[in-house]
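Colleague: Take a look at the structures below.
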Structure P
Amino acid sequence: MKYKIILKKEEEIIFDGKPIDLPIKKDVLKQKSFEMFGDEEPCIIHQVYIIEFFCDALVSRFKDNLDQEIKLSDSIEEIKFIDIKNIDQTTLIIRRK
């Protein structure tokens, strides 16, 4: 992916990196693996595919807002996979690399 994700909480940067490097909730990963592949214990290939699927959905949702600060809320489905405490209280910035 050619994007960079920045997550901030109260002006403190809590994540700055590639979308694929976002921390992932294991239970959400397993649930999606079962939905997509019928596999409750996904192999590394399925894990990477699912993580890329989640990241693509996140970037697609907000790519019209590149370089803008977006206040996140718990109603945004595309952030539910991210394993950061109180993710719904953060600010998201997506940049092209």
Structure Q
Amino acid sequence: MTVGVQWVGATRAADASQAAYFRGVLADQREETMSELARSHTRLRDRMTGEQVVGLRAMARMRIDVRELEAKKRELDRLIAALDRRFSALWSQQG
């Protein structure tokens, strides 16, 4: 095996290792986002069913918060899926 081939193999292994770490960070962020989203949905539902009285501006803000969290979740899902597509073969080879 030549030095160039060894270098490429080491680089791929390092890339896969960094990707696995980053995927873990993204998965943690996704879990936090899901928890925040569940709380926001509950607060919004409580306000809409009349259990708590709030103004229109506060209601609109809650809806915006829910939409932003949903967008954040979609982006995290997209990033995780991209890492999975790119590195799943290397991860399965590494064990």
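Colleague: helix-only ellipticity at 222 nm (-39500 (n - 2.57) for each DSSP H run of 4 or more, over all residues; to 500) was computed and gave -10500; which structure, P, Q, did it come from?
Modeller: P
Colleague: Moving on to the next point. Given a computed value of 2, 12, 16, 14, 11, 9, 9, 7, 6, 5, 4, 2, 1, 1, 0 for P(r) over Cα pairs in 5 Å bins from 0, in percent, which structure among P, Q does it belong to?
Modeller: Q
Colleague: One of P, Q was used to compute relative contact order in percent (Cα under 8 Å, 6 or more apart), and the answer was 43. Which one was it?
Modeller: Q
Colleague: Output the label of whichever structure in P, Q has the greatest value of distance in nm of label points 7 Å out along Cα→Cβ at positions 41 and 65. Please report the intermediate quantities before stating the final value.
Modeller: Working: P: 4.0; Q: 1.6.
Going through P, Q one by one, distance in nm of label points 7 Å out along Cα→Cβ at positions 41 and 65 peaks for structure P.
Colleague: Can you tell which of P, Q yields 0.25 when FRET efficiency 1/(1 + (r/R0)^6) of positions 17 and 49 (r between Cβ atoms, R0 = 41 Å, to 0.05) is derived from it? Display every interim value, and only then the final one.
Modeller: Details: P: 1.00; Q: 0.25.
The value was obtained from structure Q.
The numbers here are math on the coordinates, done by the rules we state, and not lab data. Everything numeric in this text was worked out from a predicted model, so none of it was measured. Cβ atoms are built from the backbone, for glycine too; each structure is taken alone.
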